[in-house]
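Structures are listed in the sections that come next.
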Structure 1
Amino acid sequence: MADHLYRLGRLAFRRRGYVALMWLAVLAAVGLGALQAPGASDEEFSMPGIESQKAYDLMQERFPGAAADGATARVVFVAPDGQKVTAAASKAAIERTVDALGQGSQVAGVADPYEAKAVSEDGSTAYATVTYKVKSSEVTDAGRTALEKAADRARDAGLTVETGGSAMDSGGGPGGVAEIIGISVAAVVLLATFGSLAAAGLPLLTAILGVGASMFTITILADALGLSTSTGTLAMMLGLAVGIDYALFVVSRYREERAEGHTPEEAVGLAVGTAGSAVVFAGLTVVIALAGLAVVGIPMLTKMGLTAAGAVVVAVVIALTVVPALLGFWPNAVLSGAVRRQGRGGRLLRLVKSDKAGAREGQGASDNRGTRWAAFVLRRPIPVLLLGVLGLGVLAIPMTQLELGMPGDEAKAASTTERRAYDALAEGFGPGFNGPLTIVVDAEGADDAKAAVNTINQKIADTKGVVSVATPHFNDAGDTAVFSVTPSTSPTDEKTKTLVTTIRGERSAIESGAGASFEVTGTTALNIDIAGKVQAALVPYLITIVGLAVVLLLVVFRSVLVPLKAALGFLLSVLAALGAVVLVFQQGHGAGVFGVEQTGPIMSLMPIFLVGIVFGLAMDYEVFLVSRMREAYVHGESAKQAVVSGFRHSARVVVAAALIMIAVFAGFIGESDSMIKMIGFGLASAVLLDAFVVRMAIVPAVLALLGDRAWWLPKWLDRLLPRVDIEGEALTRHPVDAGDRRSDPGPTSDEPVEAHV
């Protein structure tokens, strides 16, 4: 592989004009195609195999055209202390507000609180439900403004008015602020790492090119493949992340090869042949992690994983073609300013180092922070290993208390009207009012459908934990009914989960004598089902991606212990990151520091997202760091010397890549949306722990303790495994002209310029 990639890099360098034109043409083609493509649909969330989904599908079948596709808003009215909303003045103000709410062009109807019996028993609170003709994503800003203006009518009468519901969700998300912050920090880190504006800008430019091509392609395929507007979110996040990382790896290796005295073309070939090989296999591990999301069984998640995997493939191809082409246009621009200034002073030659001097690792001018840190770990491997493992283990302990759910308005900031509306309804109607259960009764085979439905209705009403049940609503055929059940506890309370489990567990007793069957659904039940399915799928998902990655790393490193060490290190870091998320967002420790307004269950899809994304990034760092150690070991260095060499060449780049990812993800912590905040915190924590504790501390400590055993592979397995030559051994025998191999050697940015000899 190294040989083929070497030739590809040199070809892209020589044919840089054609490569640039080709990619510009591709970007223009997919961009024009995206402009003409049908808009992406608002895909309905579905999860086959759970009871809530079965009940929803039955409702779709038996109540055609009645599905709640349109957005809804709930306007909550609270009377002043000591007064009631049933008082004449308050009632008149509310009725005027209801009339105003119904005037919007997108409004389908408004339920009057007095006619709909939407008044609390103590008369302190009432609510009006506004239904829209369009989905929440299609409600205009003008429509939301009209709703607020109508609410002001009641406020002028002295009532407290708050609004909630899906219509209030503008779908703005982070609004691009987090991405801008991440890119800005990435630029600073790259500039500090390379000391060159061109070297800092090139990875950003190629990453943006890759993300643009990927997102345009996703837009083109959206209608044909049923992709929603949210499908490309993960593709954009990961495409930007790995795009920067992969270009960073190639550019860094190119600078090293130039420092060794190679011509620009030869340096590009060697960089793509070596670092490019690491990029290919790192990309494969990310693709494995993303494609493995299909194991969870959520169609939307599968589509997100596959589109993100496509974005990663594009990033890999760009790193192998566009990066060497751009280096061909500006071969010296990516070198540090100091090196370029020194180069203009005349021919620069290094002192010729003897073999003996070259064998000494970590000494003299070749020392850097990476080698000094590696030397420190090599002297104290056991304390470093124990400290790292115990630290991550302690941080992972809260993960045993993980509770999954889907935080709603209760998790929003107290300053938002949605949160205040939630609290007002909970106070006026009880905590369970915000999370009613929906019971769908199939009485198609019953002799008396109404009697069967009433029997089930009454038995569920008598269940402990149920406050009230609504009157059943039948379809036109009279063979199916729907009614709501109000629990005594809030949607995220464990007692509500117990109630759902109890109703389903007593199904046979409830259905006995009725001649009908029922299913439990609704937002609360759906969230409980999703949490259960995700929790059950987490272990198989981990086994799948870790197992495939171990096989891939076995081929790459030709070692049994190195892949196992990589997998165990990843598990440590991801469990510790989940523990940190539970510690802050569920248990509330340090919640104020991160702006967490309300603690509660962890978002159901959070662990899957965290595992998939962080696994890919962790394997990136593992492949790039350890491949340099493997390269040094294959070329004759001792096991410990190889560790030092790996850190000398790769530590700074891995640290820079990790800092960039931490900055990108940490930018989301400042967002007001609790789910975005949680994802940003979890991903930033995981990258921090994996890069700096596992890869930079535990990995060298383990390799130091294993010594030559780290690279052991049974002979029978060695014969079976294909040889991919990621360390570029074949390149040392590559038949090229001597003049192509080296030019005037120049200094690295880490080393002083030696006197001309």
Structure 2
Amino acid sequence: MTPTNGEMNRKSEKVRRANRTIQNRTLILMAFLGVGVFIALFFKLFSLQILRHDELEAKALDQQTRSTVVTATRGTIYDRNGNIMAISATAETVFLSPLEMNRALNDKDAPVTWTKDSVAQRLSEILQINKEGILKKMERTDSQYEVLKMRIEEEVADQIRSYINDEGVVGVYMATDAKRYYPYSTLASQVIGFVGTDNTGLYGLEARYNSTLEGQTGLVVSTKDPAGNDMLYGYEQYYKAKNGSDIVLTLDATVQYYVEKAINEMVTATEAANGATGIVMDVETGAVLAMASSPGYDLNDPSSIYDAAVAKLVTEKKLDLADAQLRQWRNKAINDTYEPGSTFKVLTLAAALEEGVIDKDTTFDCSGSIHVLDATIHCSNRGGHGHQTLEQTAGNSCNPAFITYGLRLGTEKFYDYMKNFGIINGSGIDLDGEALGIFAPQETSSELDLACYAFGQNFNTTPIALISAQAACINGGYLHTPYVVERVVDSDGNVLSSHDTTPVRQVVSEETSALVRQCLEYVVSSGTGRNGQVKGYRIGGKTGTADKGKTGDTILSFMCFAPADKPKYIMLLTLDTPAGEGRGGGGTVAPYASQIMSEILPYLGVEPSYSAEELLGSDTTVNYVIGMSVSDAEAKLKARGFSVKVVGDGDTVTDQTPEGGTVIPGKSRVILYAGSEKPSTLCTVPNLVGMSPSEANVAVSSAGLILRFTGTTDSGSDSIRVINQSEAAGSQVEAGTVISAQLRDGGVTD
């Protein structure tokens, strides 16, 4: 049966509707798929172009360019006289490109005569490093930069250049670098500090002023081909390095040397378990001329243990290596606190005078002890000092007297002065790691606490904070911030900054300060500080002995300054835990302070002032009299205070001992040779340690030598003995050599 037109039309309509449905669904599906793909592409592009932009850009630059770092020169550190304490010099870093080395070995068109093994063997010999380590780095064939050794010396670099050029070695390179040198090696090691392998300061001034010293690294960017080789006519951009600035210190290398020498001798002689510290400061500005801690270390090799005694403890496994390193790197003059003992009485004296609770006419009767609350505190003289003037209480370092002065001040006033002197909150020195004072809180402090504080016990402070406060007590009352950096200078010589020496505050008056100086000069001339005397100079000072709990160990110290009437320089020495039965700060530390002062005061331009009697025995230059008649030579030498001995019966001086121009003590004997041959045999130095001055004089004269005394110069004690000498006993020296002998009054106690 044939379909009608209507039926056919209906069927066609159904087909059309079905097709339209399919088309619509297809369009919708395509739209959804299009939107989905667009969203996916959008997020992918967002990730690539936005989120990973820096990463991909860096990869592209790495593939297309080579960057070479231009190291900035680290600034130089100078002492106050322009001596170089730390300097950077050109060195080179050796590195491998295993990628280039591997390509060269696999290039059949350009065969090489070397192998990885032969290169590793030769490099290990030149650089003194492990061959297996080099071979291991060579196996990283996707790397272009494997460091073998940093900052090698120029001679070693030349050996490597010669080798790679002669053998045609590919993939071994050297990059210019800088190496830090410390010309004075161990001098001021804890102050200066050192740098790490990346030339970043790790300790001391190198760390504190790292951003000033390090400068800004430069860069050379050049294009390379897909094989990693530099393109001959490619792009290159140079970013100049900015060198670091220099710093000029207040330290004086010569003063630092004398201080370090003396405290090392002191530590060795006393077998002090915890070393010693020494600080020399300009009283008028707070500038630190020397700051030393024992044990020290070699700045050019900071990881090695420099002190033999400490190294022995490490070897015997009694001390960990890391702890030993930290011990020698530590600047105990600022990082560690200690009980100052009687050197602190200077502050108690100044505060009590300023508040008017005592005056120049104050007297005190010492019975040997004093009762505070339920405690009895003894004086160093258990039998008591009896009736004393103000000067004598300082000279005798009388504990009951100073406890009384402190109690009269009262807790509130005492704490006010400790804060104003910078004892509690620190000195503010321009070095890292300064410790703060350790006191009981003022609100809970008892009368017994105050009594102990008044004579320097039961609290802790740092040597730098104490000497800064002591300087304020004697310089007219002005507290200065101690500092070691005088100025910062850029690479063109322009001064970028200088230290401002304006006082922080005036703590006590000029009148109080003058009276403190008077009392402290008495300490050295007639009191516990007699061993701190220096011939030709007026010295003020204060001794200190502090107990370290119930162990019986002590910390001994001595503070001194000169000239006593108008102070210019102040010094504080501490000795931590000496072995054996100590004589206190006055008997043990003061002689070394005398030794240092006798060396640094003339050097620093402080002129001696001799009495008429002292002038006859002061150091004098021997006249050159060879060729003169014997009579004229005798007259000339005797006019300068020398005694004369003539050997031979000639009329003309043919030789002399000591030689002309030698500086020897006045009243010494000069030998003139008139026709007789001057003996060429050497003289043996006698052992003077333990001798009295008269015994030492006889021994040295008998040996054909000349004796100079240093140390205690004004004491009627029978306990004066030689404690050390400039030339070792038994050594052979020329006739007429001057032997310096340090004297100590063994009867001095704290």
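Brief remarks follow.
- Distance in nm of label points 7 Å out along Cα→Cβ at positions 38 and 638 from the coordinates reads 6.8; which among 1, 2: 1
- Origin of the value -19500, where helix-only ellipticity at 222 nm (-39500 (n - 2.57) for each DSSP H run of 4 or more, over all residues; to 500) was derived from one of 1, 2: 1
- For 11.8 (mean count of other Cβ atoms within 10 Å over residues 110-117, calculated) the corresponding structure among 1, 2: 2
- Read-out distance in nm of label points 7 Å out along Cα→Cβ at positions 158 and 454, computed value 7.3, structure in 1, 2: 2
- Largest in distance in nm of label points 7 Å out along Cα→Cβ at positions 198 and 310 among the labelled structures 1, 2 is structure 1.
- Structure (1, 2) behind the derived value 37.6 of mean projected area of the Cα convex hull in nm²: 1
- Taking relative contact order in percent (Cα under 8 Å, 6 or more apart) as the criterion, the highest value among 1, 2 goes to 1.
- Which of 1, 2 yields 31, 20, 16 [semi-axes √(5λ) of the Cα gyration tensor in Å, for residues 446-565 alone, calculated]: 2
Readers should treat all values here as calculations from the given coordinates under stated rules, not as data from a laboratory. If you're wondering where the values come from, they're calculated on a predicted model, not measured in any experiment. Cβ atoms are built from the backbone, for glycine too; each structure is taken alone.
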